[in-house]
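Quick heads-up: structures coming right below.
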Structure P
Amino acid sequence: MKHRGRLQAQGENLEESENWAQDEPPTIKDGLKMVERLKEKISNKELEI
C-alpha cells in the first residue's frame, strides 16, 4: 500500500476518524465519501460545534 491516511474530527470529548490504505491516492470523490462517513459517526450537536 503506497497511500494511506486518515481524516479526523477532534474536539473536547470527540475523536473520530476515517482511514484509508490503497495503492492509488484517493480521488476527490473518494475524499468526499470519507467525509460523509465521518459525519455519520458524529452527533448533530458535535457537528454544530
Structure Q
Amino acid sequence: MRIRVTDILDLLAAGLGFDQILDELPDLEREDISAAINYAKQGIDHPVIAA
C-alpha cells in the first residue's frame, strides 16, 4: 500500500499526533512519518540570496 507524503502532512496539519496517525494507517511506522516531514522540509528549504 502506498501512502502519499501529502496524506501524512494533511493528517499532521489536522492536528493528529504520530500515535493517532499510526492508528489510522497501521502500515506506517514512526520513521515513515518523520521521513515524510523531512521530505517536505527539503522541498521548501531553499537558501535565499539577497542581491
Structure R
Amino acid sequence: MRASFMIAGEGIGTENIENACLIDVAPTLAAIMGAKLPDAQGRDLLK
C-alpha cells in the first residue's frame, strides 16, 4: 500500500524521500519535537 506524507516547516527540506513506510512517521515527528521513541521500529526520515 502506498501513502503520501507531507510536512512543511522550518528545517524541513523539499526533497522527495523514497521507500518511506508508515512506521517511519512516528519516529520522524518525535525527532522534530525533540522526543525519543527508543522502541520504535521505523526511522527518522529527515536524517
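Laboratory data are not the source of any read-out in this text; all were calculated from the coordinates shown. Only a predicted model underlies this, so the values are computations on that prediction, with no experimental measurement involved. Cβ atoms are built from the backbone, for glycine too; each structure is taken alone.
Odds and ends about this structure:
- Comparison of P, Q, R - label where mean count of other Cβ atoms within 10 Å over residues 5-12 is highest: Q
- Origin of the derived value 24, 59, 16 (P(r) over Cα pairs in 10 Å bins from 0, in percent; candidates P, Q, R): R
- Structures P, Q, R were shown, and helix-only ellipticity at 222 nm (-39500 (n - 2.57) for each DSSP H run of 4 or more, over all residues; to 500) at -18000 was computed from Q.
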